[in-house]
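Multiple structures are listed underneath, in structure tokens.
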Structure P
Amino acid sequence: ARQCNKGIDRVMQPIIKQLVIEDIGIVSGLATGIDTHAHRITLIEKGHTIAVLGSGMYRLYPQENALLYNYMLRKELVISEYAPPISARKWTFVERNRLVSALSQGVWVVEAAEKSGSLITVDYALDEGKSIFATPGSPLNKQAVGCNRLLQEGAILVISADDILREIT
């Protein structure tokens with residue numbers, strides 16, 4: 001599974017820290033990489049976060065997030081629209097992204113390949129009339145293609161928390 005790189009983590013940490021100070025919660029999908037880092041940074045900064053699962057509560061995916069999942073079950077909010085024994089499938093992640101968007105004021109894309117679940121979340125958010133935010137990446141990085149494309153199409157450029165706060169507060 002692909003891990004979030006340290007450069008992205010350094011970008012996310014001060015932005016999420018400021019969002020937490022402003023009492024903005026973080027909603028994400030508890031997936032490997034960006035989602036995991038978003039939840040962890042939020043918790044480290046003493047903020048609130050919601051995890052939306054793409055599986056039932058008894059079939060956590062990915063298993064590598066079991067400690068984070070168990071902590072969030074006790075201290076934050078973990079939701080799923082699936083019966084507890086349902087395993088994750090490709091289509092359940094698409095539906096999960098619908099809920100991530102529905103629970104959010106806007107969608108911030110930090111990293112996204114050309115065909116990414118994050119872009120599915122963006123499509124739902126656009127249908128709901130929500131703001132789309134993106135952090136640019138190197139044109140040489142395949143994981144930045146989606147973000148850069150969103151910026152070309154009019155997403156709000158995010159280089160600091162103020163870029164998000166101006167739009168949602």
Structure Q
Amino acid sequence: MSLSRLFALIQYPLPHHLLSRLVGWLAECRTPWLKNALVQAFIRQFRVDMDEAAEPDPTAYATFNDFFTRVLEEGARPIGEGMVSPADGTLSQFGPIEAGQLLQAKGHRFSAMELLGGDGVAARRFLGGSFATVYLSPSDYHRVHMPVSGTLTEMVYVPGR
């Protein structure tokens with residue numbers, strides 16, 4: 001059994017909401033010594049290249065979350081030709097949406113309606129379409145960009161693990 005699989009299995013019996021609140025508190029913590037220790041440990045563990053960041057000083061970020069969603073230096077990710085990814089990561093799944101179902105992550109199938117928070121009208125717009133899942137590892141740049149012009153018109157919170 002891989003270490004990442006074991007880590008995932010250990011989390012299932014833990015109180016999900018408590019764990020989520022703890023991680024949220026740590027991500028927004030402004031106590032300098034704790035925030036800086038978390039950021040430095042993360043940089044070491046995941047070999048984050050701070051030379052790409054607009055602010056290369058890890059201690060300059062107000063919170064761990066500010067560091068995690070840091071802005072990159074201009075030109076660090078030039079847009080290529082042809083099809084481009086909206087995120088820094090690995091294309092882990094892609095394919096057609098068949099009968100409203102898509103393979104999203106780790107072999108799990110989800111319906112478009114589940115992924116859209118139960119909105120059947122929105123889900124029907126994707127029938128016969130395609131999907132792509134971009135996996136962001138901890139060391140990847142955690143912002144998503146649209147390589148075309150557009151406007152975000154809605155965000156939907158979808159609860160669950």
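Any read-out appearing in this document is the output of simple, stated calculations on the displayed coordinates, not a laboratory observation. These numbers come from a predicted model, not from an experiment. Cβ atoms are built from the backbone, for glycine too; each structure is taken alone.
Which of P, Q yields -14000 for helix-only ellipticity at 222 nm (-39500 (n - 2.57) for each DSSP H run of 4 or more, over all residues; to 500), as computed?
Structure P accounts for this read-out.
Of structures P, Q, which gives 23, 14, 7 when semi-axes √(5λ) of the Cα gyration tensor in Å, for residues 12-51 alone is computed from the coordinates?
Q
Quick check on the output: 30, 23, 16 is semi-axes √(5λ) of the Cα gyration tensor in Å, derived from one of P, Q. Which one produced it?
Answer by label: Q.
Where does the value 18 come from, among P, Q, when relative contact order in percent (Cα under 8 Å, 6 or more apart) is the thing being computed?
P
State the single structure among P, Q that was used to calculate distance in nm of label points 7 Å out along Cα→Cβ at positions 28 and 44, giving 1.1.
P
Comparing distance in nm of label points 7 Å out along Cα→Cβ at positions 60 and 92 across structures P, Q, which is largest?
Max of distance in nm of label points 7 Å out along Cα→Cβ at positions 60 and 92: Q.
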